[in-house]
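What follows is a group of structures, each given as structure tokens.
Just so it is clear, none of the values below were taken in a lab; they were calculated from the coordinates. If you're wondering where the values come from, they're calculated on a predicted model, not measured in any experiment. Cβ atoms are built from the backbone, for glycine too; each structure is taken alone.
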Structure I
Amino acid sequence: MTEGLKAKKEEDFSEWYTELIQKADLADYSSVSGCMVLKPAVYALWETVQNVIDKEFKKIGIQNAYFPLLIPEKLLQKEKKHVEGFSPEVAWVTEAGEHKLNERLAIRPTSETIMYDSYSKWIRSWRDLPLKINQWNNVVRWEFKNPVALLRTREFLWNEGHTVFATKEEADAERDVILGIYQNFLKDHMALYGILGRKTEKEKFAGAEATYSIEFFLPSGKGIQGPDFHSDGQGFAKAFDIKFLDKNEKEQYAYQNTFAITTRMLGVMIAIHGDNKGLVIPPMMAPKKAVIVPIYFDKVKDKVLKVAKQVEKSLQGLAFLDEREEHTAGWKFSEWELKGIPLRIEIGPKDVEKNQAIVVRRDNGEKQTVRLDDLSDEKINEILNRMQHALYEKSKKFLEASTVEVKDLNALVKAAQNKKFIKAPYCGNAKCEDLIKTKTEGVTARCIPLNDPTPKKGSKCVNCGKEAKHNVFFAKAY
């Protein structure tokens, strides 16, 4: 293990985060600018995301497929708003070997265009609908100068769901189902609290009629978008000729949705839960729930190890035994704290004599003495569940404590300077968003909260003073 963290989260978040990612052995820089190597420890977390969400998708009839990484330029050009939104981010393949290609090929920034070219061939009748397909893949977006591991990289992993329906009502009904799957996962597994809302017209997905997202606020004082859902209406269907004969033999354009969760959420989880000792992995996300650390000297070594191995066996995979002899117990404590293992089970000579173990929670350092006879799966899961709940509540309190409500531009500017998550009334005019961004040196609209979208009667826009139509969360963003 390398030495512990030198940077302090509360003093220099950026340095702390970068140091944590490297020392906890999560990711590494590659030879390609902005593209990261995801090491086994963090990829195991991504597998949890995949496994849980994929299972939920399958319950509602979504099937997995795979479409090409390379997209012909002519397909990317088919939906005007879509291509305009992604043009600055697209990486192109122009040559193969020594030969120049007749047509540029885009490296997948998102798959609407390549998928919908196929959808237009597959869908002919109302009997072909709904069509519900998902991909677990990678995308490339060449959109920035300063990469941040997991939070902002040029290549990232995600799911991208692309569903097609015969009616608007069916398509609209899917929104709450998909967002519910994402919300439940974020709460029950990642222990993260976010704001569910609709994007403003300026911030919505290119080509969509409406975009919904779960927004988070980081200890750095910046907002970041989590999983999202796009109601695409018939825009892509008309651009790609996705139509069908309905039950009355009339030709209709289909209605479509898209949705995604990305590896960015791992960065959000790490940033919010981590502390100055290292990672804090929520129990439901952790591949390894508990580590057993024996504490001994030569004369009692065999006796302590015997008990430690019995405990490992009795916990049936919930805990693993660290019996490495080249490191002290204190060294092991620090290593597993750095790597975020939820629980540490300490067993020393005195514990053996007293028929007990000391169970230590990673999130708050709370120690609990547990009789060995009581150290069961049930007991460990009870402690893990308390930790999971506590992390979620802490995440919720952090966001709420970071949020301020303002009514005028001066207060908004001050809140932005203080790195707050800002809730303010807004008229709905994109020009006001542009002016707010300019006056605050980068603050943008994050979302219109679904649980509180309409400001109080008589509220005025925080920028122009005209009648406010929406409550909006604002923040500088990654």
Structure II
Amino acid sequence: MFNKILVANRGEIAIRLMRACRELGIKTVAVYSAADKDAPHVRFADEAVEIGDSAPRESYLNIPNVLQAAKATGAEAIHPGYGFLSENATFAEAVAAAGLIFIGPPASAIRAMGDKAQSKITMKAAGVPTVPGAENLAGETEFIEAAERIGYPVLVKAAAGGGGKGMRVVRSAREMPEALDSARRESQNAFGDDRLLVEKYIENAHHIEIQVFGDQHGNLVHLFERECSVQRRHQKIIEESPSPLLTPAIRARMGEAAVQAARAVGYFNAGTVEFIFDPALSSFFFLEMNTRLQVEHPVTEAVTGLDLAAWQIRVAAGEPFPFKQADLSQRGHAIECRLYAEDAAGGFLPSTGRILRFIEPRGPGIRVDSGIVTGSEVSRFYDPLLAKIIVHAESREAAIRRMRAALKETVLHGVTSNFDFLQAILAHPAFAEGRIHTRWVETEFNWQPAELPIEALLAAALADGTIQNPKSKIENRYEPDPFSPWKSGNGFRN
């Protein structure tokens, strides 16, 4: 087993991985940018090394700086978390070349699944169901011809990407030129690669992913599914397990297909095979594989009782994964809500600023994976995910009730968040009945935040002590004197 691990990430995932290391008796090294010098993950680690300026390319994406930090601190292995360098095959190879262990899959599997076009070709050859589509297309004419063969609507998407970037829905040949131009630009900016592919767009589809896990001794299993259909801009908001849609037979078939997909690229460690599920036909199609630990992995941990982060470390150290498929089962129901610093009513634009107060919910069946504390700065440089709230209960109905209660107990002041948005989704009849799909938020969930009454705003200002002094000789300044009668609550009148 390792003595010291460097976590090449930040925020809640860095803390979650460090906690797993702590429970295994492993010391941890944090890396941080200039913007993160006072971040919670820096204080949580046993050691911390600054690796560059605030921009990710100068710090968290800077491979030489990360490797130098590992060497300087005597770390034996590097865990990339998710995002940043987690699916970078070049980084995985560089870690190995430096004599360190990369806690994740082999670089060859990352590379094979990182190219969306090539991964579809590989999956077809392996017998995994794939969405009808076409890869390796060149000009506009070829895309239009392929779309007409497939049948509109189609999805144009980045061959090298993920996360909804470089993706456009096209409903007619007339829309194709503009869709190709904008998707290429976005793909080039996000991934440095403007290649695109086209595939059938399935209306009202469900996004269902299968967690797979394997060791370096040939044992490869699936850990069941996560329903991820509540999305905005192709980004997940709420995830749950089990899916309210899948029958035991479909679940088994989908799990077998996921293992087949992973085995086709020689996969080990944690990974996720994502599928599009068409409930009208009870059919599923391979979408992509994420060759890393997912944001929503706590949902699977809750229903299986396994610590995936700890097992990632143990498998990377050469230990066998002791569970066969027949040993594994789902128990109860788990839901995860992602708490983002963003304006859900204003186009989901990110919000920045200082966290004035953050209080996590507590109680049986409630878990919070958080990267913030009261006083934390939410920077413009990084993803706006602040925390994940996870609940586990004996049934889906009970899990929804527990999550709604947990959200009511959560306090987050200082930045705009999607807090009210999450509560509204959980309270919606369509969510309770499982009648959601990947475009449900944008096409059917017509949500607007409730306006705060003026009394609430005045009460907040009084509690904060920042009501302006209307008689002050200095215009537009807050009253600095704590003993000023203008701050008195004893009924003073002028």
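Among candidates I, II, the computation of distance in nm of label points 7 Å out along Cα→Cβ at positions 388 and 428 that gave 4.2 used structure I. Sorting I, II by distance in nm of label points 7 Å out along Cα→Cβ at positions 212 and 412 from high to low puts II first, with the largest value.
For the read-out distance in nm of label points 7 Å out along Cα→Cβ at positions 76 and 420, a value of 4.2 was computed from one structure; give its label from I, II.
On the way: I: 4.2; II: 5.2.
Label of the source structure: I.
Highest-scoring entry among I, II, by mean count of other Cβ atoms within 10 Å over residues 108-115, is I.
Suppose distance in nm of label points 7 Å out along Cα→Cβ at positions 4 and 444 works out to 3.8; of I, II, which structure was it derived from? Mind showing how you got there, number by number?
On the way: I: 3.8; II: 5.4.
Source structure for this number: I.
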